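Chemist: So, here's a batch of structures to check.
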Structure P
Amino acid sequence: MSELSSNPNGTNFSFTEARKLIGDLTKPKPWVYWVDFVTSIVLGHAALHLVFFIPRWYGWTPLAIAGLLISYALTVILYMRALMFIHELVHLPKKGFRGFRIAWNAMAGIFFLVPSFLYYPHVDHHRRKHYGTDHDGEYLPLSHRSPWLIVGFIVQALLIPFLAIARFLIISPICWICPPARRFTHRHMSTMLVDPFYERPDGSPKMMRIVIFQEFLCFAWLVWFFIRGGIMRGEYLDPFWLVGYSVGVGLLILNEIRTLGAHRWSNEGGEMSFEEQLLDSVNYPDPAWLAEIWGPVGTRYHALHHLFPSIPYHNLPEAHRRLMADLPEDSPYRKTVATNLTAELVALWKRAAENQRQRTQHQTAGA
């Protein structure tokens, strides 16, 4: 990465200067990770049980419905925070956090059918030559596509839970029985992504052993989930399945909205400079309490994270404060700060609509 990266506006960003300001903030604190994650997942489980039991205890009175809605919101918020630690797993040092990785998968990843292997390709999103290209599975040029693609990106949340169940309950055993199916499954059905046409590179033997092991755990969990909920209870439709589906959809919608606000999605597929990538990403420092709800575990500082992926999430607020206080007034880093998520989503919609209007005019003129 070069010390100075030029942007189209003629300003320069000094990576070395920025690094000097935050060089002491790169060491993660294990106890923070453990306390934050365990508290979030345990309280999330408690809130989920309230969602299930409040109607049984108090019926459908107005007060009970209000309690149900509050419990549902808390369930989604707490589970979202616990699940977003999957992002940290990719960037944490390999040594010293093995126990945390195992605990995260055991308490969250397997439970929600998002084992950590699904997120391994996230590192490509941080490679300068890959960002925003076909090699980046977490990018779509949404500013240059129909604005209705943004709607579709959110609405797909209704379908994804069924695809996840099919992936681990049906497709995984097929890969075990029929090894030739493994290659296609690994490339096209084994990644948390934004671009549905992304093709994941083949994995090493060590990685594939991890993939198969985590697949098996997800498969075993699903078998128990359906046997315990349906066959053993003699029910065709366990009410808890509906609760689980509604929470899953809520989590997906919240995460997709967060994802839409993480970038400005201005690249059309070519390689971008480091500074262009920085300006294509967004920070939401304020209001901290609200941004932390929809962008937990440091994800509200997405531009800063792209600038310094090694900074642990608990140090990002301090790193941002230092950069904003000491970088020059014309530093492009300041342009990464957004006032709020709603404004960025509206701006994304307007950019997409305007670009679509211009394409239509050009096509009409050409015809």
Structure Q
Amino acid sequence: MPESIKTSARITVNDRAAFSAPTGQSLLAALQERNIFIPSACGGHGLCGLCRIQVLSGAGAITEREEALLSKAERRAGQRLACQVQVERDLRLTIPEHFFYAREYKAEVVALRELTPDIRGITLKLSSPATMDFKAGQYIQFRIPPYAGGRLTYRAYSIASPPSQPGVLELEVKQVLNGIGSTYVFKHLKLHAAVVFSGPYGDFYLRPGNRAAVLVAGGSGMAPMRAILLDMRDRQVRRRVHYFYGARARRDLLLLGELQTLEQTLPDFQFIPALSAPLPADEWHGEIGLISDVLARHLAERFDGEAYLCGSPAMIAACIKVLHEKGVNDDRIFYDAFA
């Protein structure tokens, strides 16, 4: 007698949630059908590497795409890409606890505004569910519908508004040459459009305590920092904070007036913008240079506070080097890197 074909498998998540799923689909899709939303900026095509989970048993062989995106140490620890693992047999896996709190949301675009020549602000009014609980600094996965012959995909965008406004979310999207997500936002997304996203995700948020903190960002890395600062204002948090923000020229400075006003209303807060290539017409009298160099000039020789960084991998690497030189250990450095 031929062996019967298995049509379903049992998936156990964090030894607490178990369910049956049809075989033949990706683990990412099986989890999403159970409303467990794993981040995936590429829409499950094995390109972004965000859907990392730990598979304890039941997964097949490592795929070529996983070999390219996961280190040997990660593979030895059982790390896999959920989009590359096929449901063929019973699976046991571990995912970060905060993934259980992510949901899918529907919203309406109620405002679009040009913040700089290449950064667009988007305001979303949630409709179903009508509110979202999140921590300042977290991000969402924004669904990018097919356009110009493309395919459905997702992009991760940090929330720029504070948790005190759970029914309205603000995003800040930077235009990237040939970027799938930013091209849609700048050329195709219209006012009053219906959009879909999932979230919240991420562990980039201000840790509780009284330590002094430095925030460092560039470009659209402003988004989570703005959310954190507005949340501090709303909760009347008193904590010494210096925010270093880097841009090329004055036209690229994001929300300059708002941050300067916040200096007057948020106790012990100082905003330090810097331009790396100011134009003669800028008549700039503030800090000049790479933001990592500005950080090095301002930070004490031995800094005993925390650091929160958001920007390109190169910017973050340069800032971490400065922080290490100033005596800041990795357990006091938190960052959110984007390409």
Structure R
Amino acid sequence: MKITQSRFGITPDGIEADLFTLSNDNQITVKITNYGAIITSIETPDKNGVIAKINCGFDKLETYLSPEYLGSYPYFGCICGRVCNRIGEGKFILDGKNYSLAVNNGPNHLHGGLVGYDRRIFTTEMIETDEKIGIKLSYLSPDMEEGYPGNLKVTCTYTLANNNELTIEYGAETDQTTIVNLTNHTYFNLTGGKNQILDHELELPAKTFTESVGAIPTGKILSVKGTPFDFLSKKKLGKDIEPLPDGYDLNFVLDNPDSSLVYAGCLSEETSGRKVEVHTTQPGIQLYTGFWIPELTIDGQKKFGQFSGVALETQHYPDSINKPEFPSVKLEPGQKFYEKTAYTFGTE
């Protein structure tokens, strides 16, 4: 196993961003930048040993900063926070105090606001042991950044092992009561970007989902039975997608009340034979089939566009702070926030 560090680019503020390349002994390579804690590249072999990039991402920092990309921003590969997903109308009450956040997704707050963790520079610490290699990324989110209370120390640790497991561990501590919900927003395309993801097959163990209106949960937990949201048996993403005008973009409930590391799903693709298994300590997983991914022209070539990637975002449920019946996203001083998600790559 090997880890290397190189220069990735310069931010508009003149800060240098680095790129860390993690390679294991089985031809799996993961690239991560400390700008937004973004996974820029995941390369894995298919069933014939042909290596390809299986995620949506860019080779240059300048592409992540480009107006074309940010204009219809799909959050490729980044860490979303302080609170990922949506908060209804950007409003919540915490310890009797009203808070108002930026409204940046229709009438709602999305993925931490106008400048979330996805666009911050993290400090770095490389990890090298006999069992794994990785990078620990740290960021101090100051009190009232994007409207959130409390100074929050955030860490995100990526490690790669020879069992082909990419692990993401999130940590956070605060000096006053706040809310935290962190996820990674990697989009997978197991064909190496050759085709859309509608022929990918997905299995999710979730028997229920959070009913939503306008992408905000109503508070009701409904059964997947008899709905397009039933992935209890493996099926193609495109099989039941037609009644959904924007494709899938929904939080599924994982049976995980004690925050243990549980099986959260498996994405596979027949022609390549590739698969990705997901395990997590989180209570939910958002399935998003990338309806709003923009088509971009990069180095003269048209890339990405609608259904070019699928995101499997492990998380607490959207709008949890306004739904007391949902698993809590509150973090108190003295408490330690910790969540873990593992993606295991292989072939069938």
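What follows is calculated from the coordinates using simple rules that are stated; it is not laboratory data. Please read these numbers as outputs of a predicted model, since none were measured by experiment. Cβ atoms are built from the backbone, for glycine too; each structure is taken alone.
Chemist: Given a computed value of 4.5 for distance in nm of label points 7 Å out along Cα→Cβ at positions 308 and 324, which structure among P, Q, R does it belong to?
Modeler: Derived from the structure labelled R.
Chemist: Name the one structure among P, Q, R that helix-only ellipticity at 222 nm (-39500 (n - 2.57) for each DSSP H run of 4 or more, over all residues; to 500) of -6000 was derived from.
Modeler: This value belongs to structure Q.
Chemist: If you rank structures P, Q, R by distance in nm of label points 7 Å out along Cα→Cβ at positions 36 and 260, which sits at the top with the largest value?
Modeler: Q
Chemist: Given a computed value of 13 for relative contact order in percent (Cα under 8 Å, 6 or more apart), which structure among P, Q, R does it belong to?
Modeler: Q
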